[in-house]
Structure I
Amino acid sequence: MSNEYLLFFVGSFVSLFSIVDPMLAVPVFVSLTEKYSPQKRIEIAEQASIYALGVMLIFFIAGGLILKFFGISLEGLRIAGGLMIIASAVEMLQKKERLLPKEQDESEAKDDISFSPLAMPLLSGPGSIAVIIGMTTDAKTWLYYPVILFTIILVAILCYIFLRLAPMISQKMGSTAMSSFNRIMGFILLCIGVQYIVNGVMPLLKIAFNS
C-alpha cells in the first residue's frame with residue numbers, strides 16, 4: 001500500500017471509528033442485555049455488528065446514486081455531514097446519552113434489539129452514513145474503493161469486539177475512564193466535522209470570488 005492509500009485509510013478509519021464509537025455503545029449494550037444469558041449477549045453482539053455492517057455497505061454502494069437522485073452537490077454533502085458530525089461530537093463532549101429515556105424504555109421491552117437500537121441508530125447512524133458517502137466522493141480512482149470497503153469491515157469487526165467484551169470493558173474501565181475515552185473521541189470528531197465544513201465551503205468561496 002502506497003503512502004497515498006495509507007494516508008487515505010488512516011483518515012477514513014479515524015473518521016468512521018470516531019463517529020461509530022463502539023465504546024459509547026458499551027454501557028447501552030450492557031444495560032439492555034442485563035436480562036440475557038452470556039451466550040445470548042454474544043449472539044446479539046454478532047447480529048448487531050452484521051446489521052451495522054450491512055447498513056454501512058448499502059450507503060457505500062448506493063451513496064453516489066443517492067446524491068445524484070436528490071441533486072445534492074459534494075459541497076452540500078460535506079457541509080451537512082460536517083454539521084451532523086459536530087452535533088454528535090458536542091453530545092459526546094457533554095456526555096449526553098445516544099438513546100433518549102423513551103427510546104431506552106422501548107428497547108428494554110423489545111425481544112430483538114440487535115437491529116434497533118443497537119445497529120441503528122447507535123452504531124450506524126446518520127453521522128456514519130454521512131462519513132461513508134463523504135469517503136466515496138473523496139475517492140480519486142476506483143483503487144480507493146477497496147480501502148473504504150476494508151475500513152468499513154474493520155470498524156464492523158471492532159464493533160463486534162467491543163460489544164462482545166462490553167461487560168468486561170464496563171467492569172474494568174469504569175464510568176470515569178469510559179467517559180474520558182469518549183470525550184477524546186468527541187474532540188477528534190469535532191475536528192473532523194470542522195474539516196468537513198471547510199472542505200465544503202472553500203470550493204464555493206473560490207467559485208464566488210472568481211465569478
Structure II
Amino acid sequence: MNINTRIRYVLKPLVFVLALLPAAFVVTDLFEITGRLGANPVEEILDRFGNWGLRFMMLALAVTPLRRVTGLAWIARFRRMIGLFAFFYIAMHFAVWLVLDQGLYLPGIGEDIAKRPFITIGMLALVLLTAMALTSTAGMRRRLGKRWNQLHTSAYAVGILGVWHYWWQVKADILEPLIYAVILSALLGHRLWHRRARSQGVTPRLRANQGAG
C-alpha cells in the first residue's frame with residue numbers, strides 16, 4: 001500500500017474519528033453513559049470545547065514545523081482537517097456560551113463582548129478562524145491567490161488570541177494557559193528561525209518522498 005492510499009483510506013479516517021471523540025464524550029457524559037459533567041454542566045462543556053479548540057489550533061500550527069523537521073511532506077495533508085476541527089470546537093465553544101450560558105439574550109451578549117476583554121479577544125479569534133475555515137478549500141485558494149497566504153498566516157494570530165483569551169479567563173490558575181503559551185512561543189520561534197534561515201539560503205530542502213511506500 002503506497003503512502004497516498006494509506007493516507008486516504010487509513011490515516012485520514014482514523015484522525016477524523018479520533019478528533020470527534022472529545023465531542024462524543026461531551027454527549028455521552030451529558031447522559032451519564034461514560035461519565036458526568038459535574039455540578040455546573042454548562043461551564044464544563046464550555047471548558048471542554050474551548051480547550052480542545054485550542055489544542056487543535058496548536059496541532060494545526062505544529063504541522064509545518066513537524067514537516068520541516070522530519071522531511072515528511074505528506075504530513076501537510078492533515079493540516080486542513082486539523083484546522084477545521086479547531087474551528088469546529090471553537091465554534092461549539094461559542095455556541096454553548098451564546099445559547100446555554102447567555103440564553104440568546106442579545107443585550108447581555110453585547111455587554112459581555114464590550115466589557116469583558118477576554119470575551120472580546122475570543123470573538124476576534126473566532127472571526128479570523130471563521131474566515132480561514134470558509135476559505136480553506138483548494139478553489140478558494142486559487143481565487144484568492146496571494147491574499148490566501150496572507151489570510152491564513154493569521155492562524156498564528158488566532159493562536160495568540162486563543163491563549164490570551166484563556167489566560168485572562170482563568171485569572172489565578174495560569175498553569176494550563178502557560179503551557180499553551182510555551183508551545184505557541186516554540187512554534188513562533190521555529191517560524192522566525194526558518195524565515196531567517198531561508199533568507200540566508202541555508203534552509204534544508206524538504207524530502208518530499210521520504211516515508212513513501
If mean projected area of the Cα convex hull in nm², for residues 43-130 alone is calculated for I, II, the one returning 6.6 is structure I
Thinking of I, II, which structure, once helix-only ellipticity at 222 nm (-39500 (n - 2.57) for each DSSP H run of 4 or more, over all residues; to 500) is computed, gives back -28000?
I
One of I, II was used to compute relative contact order in percent (Cα under 8 Å, 6 or more apart), and the answer was 24. Which one was it?
II
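Readers should treat all values here as calculations from the given coordinates under stated rules, not as data from a laboratory. Here the structure is a predicted model, which is why all the values come from computation and not from measurement.
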